[in-house]
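Presented below are the structures under discussion, each in the form of structure tokens.
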Structure P
Amino acid sequence: MLLALVMPLSGTGQSLQSAYPFHSPAPAGYQVIMLLPWHSQVSILGLVECREIEGLQRISRGNKAFLISPDGARVEEYPREFNFRVTATLRKTLLDPPSESVTTTFIPQQFLMKLRYKLKVYRGLERRVLFPQSVKIIGVPADLPYDERVYRVKFDVDNLAVTDRMVLEVLSPQDELLTHFSFGLL
């Protein structure tokens, strides 16, 4: 998927490789889970939403890599505000069978309303956990019964280097890990 353009560097014998630019929103993955004892399938889909990453490009020179903005400036940090859009649906939008199951006392529609989130940030072997600055339902209002919920999960990731990696964890109302979505710029 990452098709590289090769441009020789004068006198170095190395070439620069440029990947396609980042776009927002960008798919982060999905998971299909069986809710027991209800035997209902819930699909959880993740998107990265961050306008500031639009057009950023990863540039490689040998085994070194860096990130540049659309205007050619070197980028050293993630944007301070970082959003994920998470869709949790009981509709059969995906053909994949459930890969996991979770037991819950909540009926499926209530289960969708009680999802929780946390962001794990990795720098080398060091890990820190961030909790959302806000979680908002977008789309159908929470007070209307519905078989799908779409959330915008907002994090303040102040001083996060572009070499760091992040993993959004989606948790059940009982704090069980349902799925995770990984994202990294470099």
Structure Q
Amino acid sequence: MAVLSGDYIGCSVFIYDEAGNELGNTTVTSFDKNTLWLKVKRMPPTLYANDVCRLLILTAPAPREYHGRVLIEGTGKTIGIYKGKEKESRKTVRYKVNFPAQIENLIYDEKACPLHTPIEVRLINISKSGVRFRAPFYSLFYGAKFQMRMKINDSEKLLIAVAINHMDKNSETTEYGCRFLVGSEEEV
């Protein structure tokens, strides 16, 4: 993992156990780049001191993924981020989510073109490199670049992605697999 950069204060964070089961989501209240300690507004009640967890922090233009360990410090709402992380069989872990988002702009020739009516989507899973969501039947085409706005807790992020695959679930919706265009490298 590269050196951490960026400020995560105010970002939404999804917290998962080691197996990838969602324990809850909250907001980052402080982040210390030197100690790699992340304080959160609400710690999931099933996490105790020294428990290991996975974190998916919704930062723009793409989320960041870390492994962490719960620390006892002051309020007990602190997670220490690992400097390193073990590789898995997939390049990135997919985390199940279930929340709404909106596609507001399509991108043509590197310019954002606003949609007259935003496309309402439902996120299915997210990783540091991409997102899968359900949208109205054939809302996007293969290779479509777009900007998606997500609002979780008090944090709002605009993510930039490209549709790389799709699957029709029924005659009303299509699931899209998308790769983030920026920030999906190990640049954390």
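Quick notes on this one:
- Mean count of other Cβ atoms within 10 Å over residues 42-49 derived as 14.0 - corresponding label from P, Q: Q
- Value 32, calculated as percent of Cα pairs over 29 Å apart, assigned to which of P, Q: P
Coordinate-derived values only; no laboratory data. Since we're looking at a predicted model, the values are computed, not measured. Cβ atoms are built from the backbone, for glycine too; each structure is taken alone.
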